[in-house]
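These are the structures, in structure tokens.
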Structure I
Amino acid sequence: MKVFVAGATGRVGSLLVDKLVNKGYFVYAGARNEQKIVKSEKRIPVHLDLYDNEVALQGKLAEAEAVFFVAGSRGKDLLQVDLNGAVKMMKAAEAQGIKRFILLSSAFALNPERWNEAFLKDITNYNIAKHFADSWLIQNTNLDYTILQPGALVEEKGSGKITVDVKTPRSNSIENVVDTLIAVLEEPSAMRKVIMMHDGDTTITQAIQSV
């Protein structure tokens, strides 16, 4: 399967590309600084500028059959990148005839009443951007989406175990998030679902099959 990763040089995106390639996927790795991406037989660097319009972005998708949007501005330009960049990629995917779209979001992004809890109170603007990107994907597209909403990302070894029965915002290893992103691509029942997660005690495969 050929997939496109938007945000391929980020903390999540770079590991996602590596793991997809290792699993046999052909990856178009999209990033503004695509020169940082090592080209290989199954990894093609693609220059991706989320400030471009959706017509230009459509031209980057080539023969991809699914899109992962894991790009982010890390708080520097939430409107243009995290919100509008995501929406433009959705429009580009639809125009290209791609149905499968996986969006990396944030815990409780669709629940503003929870944004004053724990670490969420420090990332309100980020959650606003994610709220409207998530809402656009659900309400304004015909894409077969999955929205994955993890809590705080931490750089530690993944356990391979998570929970999707989320009651409070908690942390996630980046590796667990990446493995979950791949799992939702491979699980048909994850389509048209919003899945919240944090590190837990259930294997990723079992957790995703339960949603």
Structure II
Amino acid sequence: MVTATAVEPRLKITEIFYSLQGEADSVGQPTVFVRLTGCPLRCSYCDTAYAFTGGQWMSLEAVVARVGQLALRHVCVTGGEPLAQKACLPLLARLCDAGYSVSLETSGALSLEGVDARVTKVVDVKTPASGEAQRNLYAELAHLLPHDQIKFVICNRADYEWSRDCIERLGLAGKANVLFSPSAGQLTPRELADWILADRLPVRLQLQLHKLLWGEVPGR
């Protein structure tokens, strides 16, 4: 009798590198980034369009081995849109099992079901100016845990007001940490800071540290 051999899942990887975490509540932490290839969205403010195509296929074992070679505790799985690849879920679990502190950068447009509870989910809820707000799956926010984070990239005043109303309507402030980030080149950090303070919003202003340090440099 011939027994079928399980096929190791593979992922299409754009790059694996280390840098300082530029966003979320672990900003400034030396981190290994695993950037998966592909994304079904086309946000107006996207700064990683180079990850839409290309990349190379790697087994889970090879990805975890490469992460291990870089010898850091924190690992961020990002994209593109990492959850667009089915093998992302077992990768997240494998990294957690290996003892890493793992975060996932994902949109609010894909299912969060099946994401390992040990992973810190950073969910980018798409604002109107992104051009993809109609893709938001608000019901998926029920999967968020207190250590997770919800990010709004704010492009203008209309985005700000929409995001403010979204927080209140969905009760997001008590569900997870809420981050407001000004879209680079479209809204100044000071403008956004003034609006947050004027409305006493229970959110954290987030700046992209990597862009302040290195500018628009891919893979940093």
Structure III
Amino acid sequence: MKLLAEALTKFACGLLLVGLLIFLPAGTWQYTYGWLLICLLFIPMLIAGFVMLVKSPEFLKKRLDVKEKQGTQKGVVAVSGLMFIVGFVVAGLDFRFSWSYVPTWVTVAASVLFLIAYALYAEVMRENAYLSRTIKVEQGQKVVDTGLYGIVRHPMYAVTVLLFLMMPLVLGSWYALIAFGTYPAAIVVRLKDEEALLTKELPGYEKYKQKVKWRLLPFVW
């Protein structure tokens, strides 16, 4: 019950915060694309949370821990948080003042890609029981090299890049895309720092890097 209360509290706070960041700058609740993103983002999140609560409470507890201990990672988290704030506020202002126009088909396509990214994110969590929100190596942790981890070394980050870059398009704002466009750079910093830790502390990771060449995007990097 304590874990359920913590999960629901964080879910409600996240929902409230995102809603305020989007709808207050928009100056109205009649922002259809804002509601679209809310549904696409939080309905699957709620379903996934209850599935983890039933099937793997310890994994859910791990996912709720967002307190980074390393300086570099704290900086990345802070930059990412600022990106979300600026991106959502700009999207709301864009809707309010009609700064840019995103065709409906682009928003629909972005919504589909967003859901695909969400499904891939769920698959990554299913494959890797050691996956957490913070950078660390657990006792007894083993290298995961199956499924999506056999294609790129950091499939979770690859999926979140797609997920977050689709958000401003779902919201119908080209200007918000500029803010969210900083996310890949932040992920590269986080990824390199994480790989240094895993190479040093996780047995077999050096061999895994030789087996799976691509970090984030196949045939690119």
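Quick note: the coordinates plus some simple rules give every number you see, no bench work behind them. Being a predicted model, the structure only gives us computed values, none of them experimental. Cβ atoms are built from the backbone, for glycine too; each structure is taken alone.
Figure out for me which of the structures I, II, III the number -7000 belongs to, where helix-only ellipticity at 222 nm (-39500 (n - 2.57) for each DSSP H run of 4 or more, over all residues; to 500) was derived from the coordinates. List each step's numbers first, then the result.
Numbers: I: -9500; II: -7000; III: -24000.
Working through the options, I get structure II.
Assign the value 2.3, calculated as distance in nm of label points 7 Å out along Cα→Cβ at positions 9 and 33, to the correct structure from I, II, III.
Among I, II, III, the structure yielding 2.3 for distance in nm of label points 7 Å out along Cα→Cβ at positions 9 and 33 is II.
Out of I, II, III, which has the highest value for distance in nm of label points 7 Å out along Cα→Cβ at positions 169 and 201?
Once distance in nm of label points 7 Å out along Cα→Cβ at positions 169 and 201 is worked out for each structure, III has the highest.
With FRET efficiency 1/(1 + (r/R0)^6) of positions 81 and 161 (r between Cβ atoms, R0 = 25 Å, to 0.05) computed per structure, which member of I, II, III shows the largest figure?
III
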